[in-house]
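Next up: the structures, one after another.
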Structure P
Amino acid sequence: MSQAPNPPQPEGRPENVVAATLLYALVAVVAVRLVTLGFYPILDKTEARYAEIALRMAAGGDWITPFIEPGVPFWAKPPLSTWASALSYVVFGVNEFAARLSSFAAYALGIGLAYRMGADARDRLFGISAALALASMALAFYLGGAVMTDPALAVAVTLVMVAYWKATAGHGRVWGYLFFIGCGVALLAKGPVGVVLPALSIAVWVAWHNRWKETWRNLPWFGGTALTLLLALPWYIAAERATPGFLEYFIFGEHFARYLVPGWKGDLYGMGRVFPIGTIWLFALAATLPWSLVYVRALVVKSERAAVFPPLGRDPWLAYLVCWALAPLVFFTFAHNILLTYVATSLPAFALLAAHALRSIGQDRDYRVPALAAIAPAVVIALVAAIEIAPDNPRLPTQRGIVMAYERLKPSPRYELVYLFEKPYSADFYSRLRARIARTPEEARRLIEDPASEAYFVAPGPMLARLPQDLRDRLEVVASGQKSLLLHRKSGDTGGQ
């Protein structure tokens, strides 16, 4: 394995001082991510959906099948993230911090693995630089405080990729078993795609550098495969038995039809936005900011180009990182239905490549490195401050303010909270699953005209317009926020005609 030469040290900045500076910056970035977990509301739609599913699991006690509504199983994703958030609710209570804590844990573990990979392949300073780049990368920093399945998938794939490299480089049998543990965790985090993506990266690199023998010799294929199946297979079997049809939908629908069948109509939970072919590469550029600018600069500055983009045949480790970073992007290049988070599994490799680029041009000791790292946490602090200043900002996609207003205004615990025609997931989270929904005008009429009914009504967005005019005349607005109106029967209205 080739060793990148260290650039001359600037006078007055010995390596231990530089390493300490970067380490302080790393701790500060991670600390900001941790401290801010509970400082902003659970946001609709994606984050609130997963927070609500975990809440149903914790409240209902069914740890096999996640449910998106009472009696409606959520077949789109395996339950690893749901388990983690539900367990966090049990330990820390139902709140924003608890909902996001497992994502932060995945974020922190991924940073540690990136450090280990960089420090072992180069040196400690290199490892800290890579860890700092990953911690402050735009998408990684965001996912470290978002209730989603992607943080768990990203750390599982990172474990697979780091463990494979360490095992085949002869660092011990334990790494071989960690490789297969990572595969099992990936299957529980996102499903087969969690194994396919790192397998694609590794297969390309093995074929490129002819590492078939090392791969066969240094990985415990039989015991490791059994370990992967032992970790993942029992849940898949139990889930199919609990809700028959799960495997057909999840394996075929979510992994093939979603990407290969034009206009697939079988999606149960809503398709993502459709983008032009190749959009995933633009997503990668945005997701890896500000560190992608290091490579953009190298493309423009001719004197840095050769150092930042060396012949990859001379350094198998750099080639491995390139395969790790680019294989998922190639995989999704021709997919239309994609999300920015599909880049997540590539982020640790991009961070390690960014550390290589900084060292190649002699800037890994530059003061601008921690300055770049400060961008993501500074943006989040500013956003959190803006939310705290204007918590009812209508642009915030959350029902926190409306539910809090209901809790403050209701005269007794008997009063219900009823959403008209549409109930955002965050309403379930903040009402602790007590919010109801009137799905039709007829159902809304029965509740509004019933003199025994004690309820506040919520009209999210334009839903009030769907309510017949005579019913609207019976209601008055008592609070508003986040594009929703909290309504109550007017004083003196006894319900019936």
Structure Q
Amino acid sequence: MKTVADKGAIKTITTHYIDGAFVESRGQEVMDIIRPTDGQVIARVTLGDEEDTRRAIGAARRAFATFGRTTKEERASTLGRLHQAVTARIDDLTAAMVEEYGGVVQFARPIVETGVNAFLAAEKGLHELPMTESWGKTTVTLEPVGVAGLITAWNANALFICLKLASAVAAGCTVVLKPSELSSLQTQVMIECVNAAKLPKGVCNVVIGRGDVVGAELVRNPDVDKISFTGSVGVGEQIMRDGAATMKRVTLELGGKSPTILLDDAALDQAIPAALLMAFLNSGQACAAGTRLLVPNGRLDDIKRRIRDAMRAFTVGDPADPKTAIGPMVSQKQYERVQSYIRKGVEEGAEVLAGGEGHPDGLEAGYFVKPTVFVNVKNDMTIAQEEIFGPVLCVIAYDSEEEAIRIANDSKYGLHAAVLGADLPRARRVASQIRSGRVVINGMTDDPQAPWGGFKYSGVGREYGRYGIEAFLETRAILES
């Protein structure tokens, strides 16, 4: 069945994926998908309602009766088929991310590939995870939690879908996926991949719709046993409150205001470009973006000069151009949000070292912003405490290593952090004192088996590898007398 129709230059999506089939939406609300590079409508999607969601939950519940009892080998085979199916569509997923989200291709393709590799990482983690442990007359088993509602964000939709689906399937759970409605073209490709992988009917169901409609039904429905959510703190708090009524298990990957500590022995030729790369990751629309750069007071003037010079490499423009470093914001609303924070920074007394308000020259049509660096920032300023979700970097000076660590931890967030320095034992010592779920040393790096998740308001639980699978499991003990 053809699920995306071309009408001139505008695509239409009218179906969801329920019980192994493409089904027409019972919900009737139609939403425009806007291309952020020029503000033009590129697609129209019919959004699901509560009834679509309940149909998907019912399919997942029926499928769990069988899929929840599958073996490791059977689930590994399912993960392998998903990996093959999504691998075949890497180009299509990348193109969709570039067009509908404005993700620069130099970031979009690697993020899609990371998602694809999540299936292999889950397969490896599944084989390493002991599902049964015994001693004396006691046997402890790890059991799938049941039906999982997966709710993903717009800033790396394909990655989040792959990551959550891989962990849930590895655990033996069935799922209802509610992806961001802003990412409907990416989602459609992913649905086609799921269909091509020939999963048992009902194992993976997808309903495109609003969070306050489809997401809310997933959270309150007693036939959904777990919610795995990536998104804002405010929505995460609401999921915890509303999910408590039915004792939902939750994994929440929320916001960040990640610090990068540049130590006084760092080689600035390498450290400054690395810090800027982490700050402007995914055009700044990344929860892991290193948007607070902590620098030694004694090297501040040299660092400011080098930042000005290095900013020339962070070009803004067409996200499909491999040379472009920063693309548009996802929407007009997000563009305005970033502008408001830039104004707030100036009002609070921070100095604009680079960038500032308004569109870059020649890019007035889309949702482009100027990559902005503030200096003379105090850590209690709004721009240093709140997640902006755009290419805005706060440079904060410190006088001692102890003060740097204190400033780094002086945030309600704790998702990601970085330390840049020449003395590795010292860098490791500093990293060990940062209250953050992941800390990288001397540049952005990844390990698909390493846990991902946050301290404090950055979330609850962990994803990736065996840690992500464990989040979809319950422990059962059987004792003989």
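Derivation of every value follows stated rules applied to the coordinates shown; laboratory data play no part. Note that the structure is predicted; figures quoted are calculated from it, not measured. Cβ atoms are built from the backbone, for glycine too; each structure is taken alone.
Matching task: 4, 17, 26, 24, 15, 8, 4, 1, 0 is the computed value of P(r) over Cα pairs in 10 Å bins from 0, in percent. Pick the structure from P, Q. Before the final figure, lay out each step's value.
Numbers: P: 4, 17, 26, 24, 15, 8, 4, 1, 0; Q: 4, 20, 29, 25, 15, 6, 1, 0.
Derived from P, not from the others.
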Label whose coordinates, when mean count of other Cβ atoms within 10 Å over residues 406-413 is calculated, return 19.6 (choices P, Q)
Q
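The value -11500 for helix-only ellipticity at 222 nm (-39500 (n - 2.57) for each DSSP H run of 4 or more, over all residues; to 500) was derived from one model only; which of P, Q is it?
That value comes from structure Q.
With Rg/Rh (Cα atoms, Kirkwood Rh), for residues 326-373 alone computed per structure, which member of P, Q shows the largest figure? Could you put the intermediate results ahead of the total?
Values: P: 1.14; Q: 0.96.
Comparing P, Q, the top value of Rg/Rh (Cα atoms, Kirkwood Rh), for residues 326-373 alone belongs to P.
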One of P, Q was used to compute semi-axes √(5λ) of the Cα gyration tensor in Å, for residues 46-93 alone, and the result was 25, 22, 4. Which label is that?
Q
Structures P, Q, by mean count of other Cβ atoms within 10 Å over residues 54-61: label with the highest value
Q
